[in-house]
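Structures follow.
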Structure I
Amino acid sequence: MVKLIEVVKDKNSFTLREVFVNPIHVISLRSDEFMKRHLREGKLPEELDHHHEFTKLTLDKGTTGQELVVVGNPPLVESKLNGGKKLLHG
């Protein structure tokens, strides 16, 4: 299990919480520009600064997927999910 920080929308605001993800169930990672725009507009928690980036992480949930938005760009999140190891594709 890997600990990440999830951005959660509560009615009219956003909060941060820890989430533990099993890397085996991750289907895809992609940059989330929508959340970056919310950050620039000041809608996200104050502990985030304007340099933070966000990743939409899709988890396998049987016939459907579940999406989470986590703090960090896709390469950083991938590194955490792989235990800091780089996967070789060739």
Structure II
Amino acid sequence: MSEIVHVILYGSLRHNRINSPNPSDNMLEVTEAVPLKNVFRKLDIPDDKVQMAMRNHRAVSRDAVVNPGDRLALFPVEYPVYPDWNDFRF
């Protein structure tokens, strides 16, 4: 049984999904845990365009996995992040 991962895109990453009814909100169907880099591929987002990812409101590393039912926020390289988040950048 597949479940949905809710993906929120910020800044220039929204333009990758411009044909979506709501380009900032994307639903991704998954049946099991998938590596973050596979999510990027499924959404046609180059790895080097993302500076930070947050899974369920917590910053994760580039080698994190995304599980069915997760909420994933992706921030582009030009997006300003708080100084105390510098440790979480890719």
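All of the numbers you see were taken from the coordinates with simple rules; none came from a lab. Here the structure is a predicted model, which is why all the values come from computation and not from measurement. Cβ atoms are built from the backbone, for glycine too; each structure is taken alone.
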Next on the checklist: With relative contact order in percent (Cα under 8 Å, 6 or more apart) coming out at 37, pick the structure among I, II it was computed from.
Outcome noted: II
Next on the checklist: Out of I, II, which has the highest value for distance in nm of label points 7 Å out along Cα→Cβ at positions 14 and 78?
Outcome noted: I
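Which of I, II yields 0.4 for distance in nm of label points 7 Å out along Cα→Cβ at positions 30 and 70, as computed?
Going label by label, the one that fits is II.
State the single structure among I, II that was used to calculate helix-only ellipticity at 222 nm (-39500 (n - 2.57) for each DSSP H run of 4 or more, over all residues; to 500), giving -5000. Mind showing how you got there, number by number?
Details: I: -5000; II: -2000.
Traced to structure I.
Give the label, chosen from I, II, of the structure having the highest value of percent of Cα pairs over 17 Å apart. Could the numbers behind the result be given before it?
Values: I: 49; II: 43.
The maximum falls on structure I.
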